[in-house]
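Values in this text are rule-based calculations from the coordinates and carry no lab data. Owing to the predicted nature of the structure, the values given are computational and were not obtained by experimental measurement. Cβ atoms are built from the backbone, for glycine too; each structure is taken alone.
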Structure P
Amino acid sequence: MKNNDQRSSVLWFAIGLAIALYSKKYGLGTFSSPGPGFVPFLSGLAIALLALVVFFQQRYKEGKESLKDIWVQRKWPTMLMVMAVLVLYTIFLKTLGFILTTFLLIAFLYRTMEPLSWRKVLFGAVITALGSYAIFQLWLQAQLPEGIFGF
């Protein structure tokens, strides 16, 4: 095998195949009346299929990228900041509430990952926070944390 992507795709192919085969024990049912093993079976097949796609893409890839090149090109400070902000999001979610915390998270991500103008950042963060609130709280009626401000 040429690279790590090929090696990992073989592992994912085996995992997907195992999921698909093991889920048959629960009964697949039919398309009109699916059994409890139907969705896991399709998920396992999808994992295995995607692993095959990656395997053959890497097999016929012309340019080779060394492992060192892959790690050097990453923006480590940005990635670490995003991970830290995601941890802070989970910490402050109950205290500040879903809408405000999501607004702050999305604004940070828009500004950090691909610097946009403040107008676009604020507009995108408001639309994302209110849109996700409308989907989860109003439409799906999921209970989202309100926080100290009541929203």
Structure Q
Amino acid sequence: MIIIVVLICLISTVALAVRGQEESLRGLNGLMVEVEIISELLADGLIRKQIQSDVVTQLKNADIKVYSQNQLKTIAGRPSLFIQISGKKIQDNWKFYTYSITVHLYQEAYLAREPQSIALQAATWFRGYTGHGYLDDIRVRVKEIVSIFVNTYLSVNSN
């Protein structure tokens, strides 16, 4: 019985956290995309510009505006979708990796106890994935996570 109550509380907490992440996307008019690839994935051929292009294309296909770094300076909240990919080759003679992908939406936020304080960049939406596979598998996983972002964005910004 206690285990069931604890599970219900945990599920409710996760649901509220996800709902808060969804709401943080409401009214967002666009964002900048930034991709960072860490480790030997770069040397073995995972190309930052290709991942960036994949993500920008997905966002634009969903009618989500993508800002340049210069444009972002003038946008309220300075929203930025940050994708970080890291990994390690499992065997030297194969291009097979264990990897981690994190996707964060950063926006300017203020402390509730001091709304007039300086703006801080805070992650208001997050998804991640850890797995293993080839370089093409990594690109597919990034696209899947960005699809989750796009669907969440559209669910709170449909007119």
Structure R
Amino acid sequence: MVYVTRKCHFSASHRLYNPEWSDSRNDEIFDKCNNVRGHGHNYVLEVTVAGQPDPETGYVIDLKKLRDILEEEIIEKVDHKHLNYDVDFLDGIIPTAENIAVMFWQIIERKLPSGKLHSVKLFESDNNFVEYFGDPVKIKRFTASHEAAELV
């Protein structure tokens, strides 16, 4: 098995809060990440694809194709956006790094022309990052009326 990783960057803002909770509970749990106007990060995304190299090309995946998938399906949709308001696939989801990584996985996995998605690693800062390997995760999506629906 060979692992191929593509790294890309984007900048975005978000607010962490649970609409079912009081303001004081949101402040207690999310602290300054609950700022009503949001706050921003310069994110780094690393996507790793695993597989056997194609005998004709030597590629697990053509990195130009992976670059294009990440640019078109992820970066164009999140770069310089407010993740709570401007990104359809995050609508109603608390945009933690954990939840963002899971949602990125769902998008990227179905677009890969070869190889198998191995990991999505998302850095919020030099010190904080998450890594997701595709195990089933349920993410709560809040509707406008704050009724919750589960996602896989």
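So if we calculate Cα Rg over 2.2 N^0.38 Å for every structure here (P, Q, R), which label has the highest result?
Values: P: 1.46; Q: 1.18; R: 1.12.
By Cα Rg over 2.2 N^0.38 Å, the leading structure of P, Q, R is P.
Work out the source of 0.15 here, i.e. which of P, Q, R gives that when FRET efficiency 1/(1 + (r/R0)^6) of positions 24 and 128 (r between Cβ atoms, R0 = 30 Å, to 0.05) is computed.
P
Among candidates P, Q, R, the computation of helix-only ellipticity at 222 nm (-39500 (n - 2.57) for each DSSP H run of 4 or more, over all residues; to 500) that gave -5500 used structure R.
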